[in-house]
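Quick heads-up: structures coming right below.
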Structure P
Amino acid sequence: MIAIVDYDTGNVGSVFNMIRKAGGTPVITRDPTILRQADKLVLPGVGAFDEAMGNLEKFGLIEILNDLVIDRRKPVLGVCLGAQLMAQESEEGNKPGLGWLDAKLVRFRPAEGLTLRVPHMGWNMVEPQSEGGGIFDDVTRPMRFYFVHSYYMVANDPSIVLARSTYGSEFTSAMAQKNILSMQFHPEKSHKYGLQVYRNFVERFEAC
């Protein structure tokens, strides 16, 4: 069973459908008992950093997620805002993140003389930098995924960079450490590329 963490940030339906299409058994929940029973977790999300962290606090999810992810090493995939929440902090808000990954979020700022639309929205290339527990195995090359974001991940520890992309300049688009996967793009909106990522998460991924 794959538990999709429900903390009122939207996008859970499309994640649910893609995991089911990939052969998994998804359930949308914030029930601690079901979260503990799940084989793997997905932390989705669309919206603002502080509001999302506030919702995790409101629903009493931070303690249980820390226990499952950090202490019990349950495999987890963070998507878009869910990926950002795994970092230490974000320029978007004042609340601390979950702190699972040694990274922060910064806003896209165009270099002098360069026009750059923010948010970064649409399809973009993703270049893997490490094996990542097989999460990109059998994904059609070159890999293309769908993005919608104004802030991007900056890894303080280069060893956790899983993939990079370019928008104005190069940025980290995925991170991985042990049982934790963090993807700034939306696999559930990325057709065959994203379907294979979810299939790999369901069938193969345990840890990096």
Structure Q
Amino acid sequence: MICASCLALAKRIEPPFCRRCSLPFDGQLDDQIECGYCKDLKFHFLRAIAACRSEGLVRDCIHRFKYKRELYYLPHLVDLVVAAGKARVDWQAVNAIVPVPLHPVKQRDREFNQAELLARQLSRQFGKPIIANGVRRIKETPTQTKLDATARRANLRGAFAPGRGCVAGLKLVLVDDVFTTGATLDSCANLLIKQGAAAVTALTVARGI
């Protein structure tokens, strides 16, 4: 759907970037630095890996895929997240993949969960099973699009619950489409750790800037 010259406009996240949340930095810096945002937070995932900046072509593809059901953009998004996964995830140390869940009402309206579609492709690429019910979304929350970090965390309070999938002792990759403040990914990672997961790494197509 997108020609090679336009795909080249996708702003992939390359070093230097925050080692915890993938926030990119300008200039020549050590890629093991930690940004000011992460220093004030205690995430439950080890780190969040993102393929691209959430702007321009990438953001448009995600929005058209997710909100307008233009599913033919999925292969492009998969290519981006697979490339980031190959470069920055040690898949030999990963036991399973967990997609961030949607509330059943929202999934029924949308007819698909974008995180699960991405997780399926990652599973095929890297040969790791999916635990689709590792976490459940039990509270239908308003959209987080226009909320700041504090409001997003408040909005998600009580939104998730433990799933029926066994995650005890497993090293997991938690998948979603976009990392903005990390509130959704952190809420899910917190529950997975409480259920006995050994470690959680987040992986997304895009990182909000």
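Read-outs throughout are calculated quantities, based only on the coordinates presented, and are distinct from any laboratory measurement. Computed from a predicted structure; not experimentally measured. Cβ atoms are built from the backbone, for glycine too; each structure is taken alone.
Supply the structure label, taken from P, Q, corresponding to FRET efficiency 1/(1 + (r/R0)^6) of positions 58 and 130 (r between Cβ atoms, R0 = 35 Å, to 0.05) with the calculated value 0.50. Write out the running numbers ahead of the final one.
Details: P: 0.50; Q: 0.90.
Only structure P yields this read-out.
Once distance in nm of label points 7 Å out along Cα→Cβ at positions 2 and 114 is calculated for every structure in P, Q, which label goes with the largest value?
On the way: P: 3.4; Q: 1.2.
Going through P, Q one by one, distance in nm of label points 7 Å out along Cα→Cβ at positions 2 and 114 peaks for structure P.
If you rank structures P, Q by distance in nm of label points 7 Å out along Cα→Cβ at positions 34 and 50, which sits at the top with the largest value?
Working: P: 3.1; Q: 1.9.
Top value of distance in nm of label points 7 Å out along Cα→Cβ at positions 34 and 50, among P, Q, belongs to structure P.
Given 25 as the derived value for relative contact order in percent (Cα under 8 Å, 6 or more apart), which of the supplied structures P, Q does it correspond to? Write down the numbers at each step before the final one.
Values: P: 21; Q: 25.
This figure was derived from Q.
For Rg and Dmax of the Cα atoms in Å, the calculated result is 16.1, 46, so let me know which of P, Q that is.
The structure behind it is Q.
As an exercise: helix-only ellipticity at 222 nm (-39500 (n - 2.57) for each DSSP H run of 4 or more, over all residues; to 500), calculated from one structure in P, Q, equals -6500. Which structure is it?
On the way: P: -6500; Q: -10000.
Answer by label: P.
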